[in-house]
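Please treat every number below as a calculation from the coordinates, not as lab data. Only a predicted model underlies this, so the values are computations on that prediction, with no experimental measurement involved. Cβ atoms are built from the backbone, for glycine too; each structure is taken alone.
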Structure P
Amino acid sequence: MIAAPVHDRLYWHGRRRGRPLRPHRQDLVANLLPRLRVSLPPAGQLLDPLALFPERPREIWLEVGFGSGEHLAAQAQRHPDIGFIGCEVFVNGVATLLDHVDRSGLINVRIFDDDARLLLPALPPACLGRAFLLFPDPWPKLRHAKRRFVGAANLEILARLLADGAEFRIASDDSGYIRWTLQQMVGHPDFLWRANGPRDWREPPADWLATRYQRKAETAGRRPFFLCFERRQRGPQA
């Protein structure tokens with residue numbers, strides 16, 4: 001789920017907590033999360049994401065709304081030279097990711113446990129090598145469309161943050177959300193849709209890691225769609 005802006009404040013349309021956490025996960029939230037938490041810099045300053053990690057990563061990948069964190073944790077395990085920042089407000093999801101990190105001994109994961117839109121403006125230009133938005137809340141009612149992450153304001157920020165040639169990967173099992181996304185993305189001056197035919201959105205990328213939600217959707221008979229966009233090369237004045 002994604003917050004929607006109202007005037008100069010952010011309102012979150014969704015749950016922040018679910019069932020009470022088991023003692024082990026309560027302990028992880030109390031003791032491990034503070035060591036991995038990304039804090040916002042003072043007003044007017046930018047965060048150096050490379051400095052968040054004990055070993056300077058080759059590049060930074062960002063996941064917006066990581067859910068239970070199994071995708072982020074698996075990517076981090078597969079790519080130890082990449083620094084991963086995950087954004088999620090749902091405490092139970094954060095606790096599940098912490099469990100993955102703890103069990104796998106991952107040192108290349110950092111967590112922003114709040115609305116991603118608070119963090120994005122604090123990141124420096126062209127700092128991201130990849131961004132993920134996987135199975136977000138589709139907000140199917142038209143009057144709720146402004147709550148969707150893919151929109152003019154967020155795309156402007158992402159275009160600033162993604163390095164030239166960087167990938168913005170989106171997945172959804174909601175055909176209405178996919179149509180909306182394509183309306184926002186196709187023809188956008190800063191993004192190129194990397195698709196040559198139906199297989200490019202019906203089949204996942206070669207390095208895809210399935211999420212728990214994806215498997216649930218497929219079991220229920222809903223077809224996921226996979227969209228991959230590339231950040232175009234900046235002009236000389238960009």
Structure Q
Amino acid sequence: MALLPNRSGAERYGAAAGTKAEIDQGLRSYMLKVYNYMASAVALSGIVAYLVASSPTALQMIHGTPLKWVVMFAPLGMVFFLSARMHKMSLFAAQASFWVFAALMGTSLSYILLAYTGESIVRVFLITAVSFGGLSLVGYTTKKNLSGMGSFLMMGLIGIIVASVVNIFMQSGMMQFIISVVGVLVFAGLTAYDTQQIKNMYMESDGTAVMGKKAVMGALRLYLDFINLFIMLLSLFGNRN
């Protein structure tokens with residue numbers, strides 16, 4: 001009889017270990033899906049940007065007319081739309097909207113291929129990829145709760161957006177430099193913060209469709225962190241044509 005409690009304890013330990021292993025495996029699969037979505041969106045944006053930049057007709061139609069303002073602000077509007085409506089969409093609609101957003105972003109970013117040399121774009125992209133990977137790994141592995149950074153980072157993000165819109169009309173080199181420096185710091189912090197938040201979202205038990213939409217929304221957040229970090233670094237270290 002004295003052996004029974006020990007056996008029961010071993011069984012409970014084995015069940016707990018099995019459950020933890022299942023959670024770890026599920027989390028890895030979920031995060032891999034998020035990163036795959038994000039990387040695919042970055043690739044799609046790059047392809048669209050290259051196609052637009054390589055077409056004189058597309059450049060004239062987009063950047064040579066008032067349509068450039070639509071192209072410039074459409075991705076921002078799409079972000080607000082997805083953030084507000086994704087929970088009401090089907091998984092297919094969420095995925096389709098995400099790809100449309102990535103294509104719009106690529107169209108908006110086509111000017112980068114004209115404004116900077118190809119060598120500096122590749123160099124800064126690699127720097128961004130390495131930096132993003134390290135920051136995201138920190139967010140994934142750290143035991144420290146980063147939620148306290150959220151309010152501070154969001155205030156910084158709002159400040160960057162407002163200052164960037166104002167500088168469209170001011171065209172101040174000094175303001176652009178300050179925006180870029182602050183932007184690198186803010187999006188570096190957001191990369192780690194968002195990764196931890198996306199990881200925590202997995203711990204909430206949901207159905208397959210909801211988890212699929214969470215993966216899309218997580219990919220959107222990391223995509224924005226990556227693209228904006230790239231733009232800020234390119235502004236600081238890129239060589240203009």
Revision key, fill the gap. Value 19 of relative contact order in percent (Cα under 8 Å, 6 or more apart) was derived from the coordinates of, among P, Q, structure P
Point to revise | Read-out helix-only ellipticity at 222 nm (-39500 (n - 2.57) for each DSSP H run of 4 or more, over all residues; to 500), computed value -7500, structure in P, Q | key: P
Check your understanding: From which structure (P, Q) was Rg and Dmax of the Cα atoms in Å, for residues 114-217 alone calculated, if the value obtained is 14.0, 37?
Key -> P
Review point. With mean count of other Cβ atoms within 10 Å over residues 90-97 computed per structure, which member of P, Q shows the largest figure?
Key: P
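Here semi-axes √(5λ) of the Cα gyration tensor in Å has been calculated and equals 40, 20, 16, so which of P, Q was it run on?
It traces back to Q.
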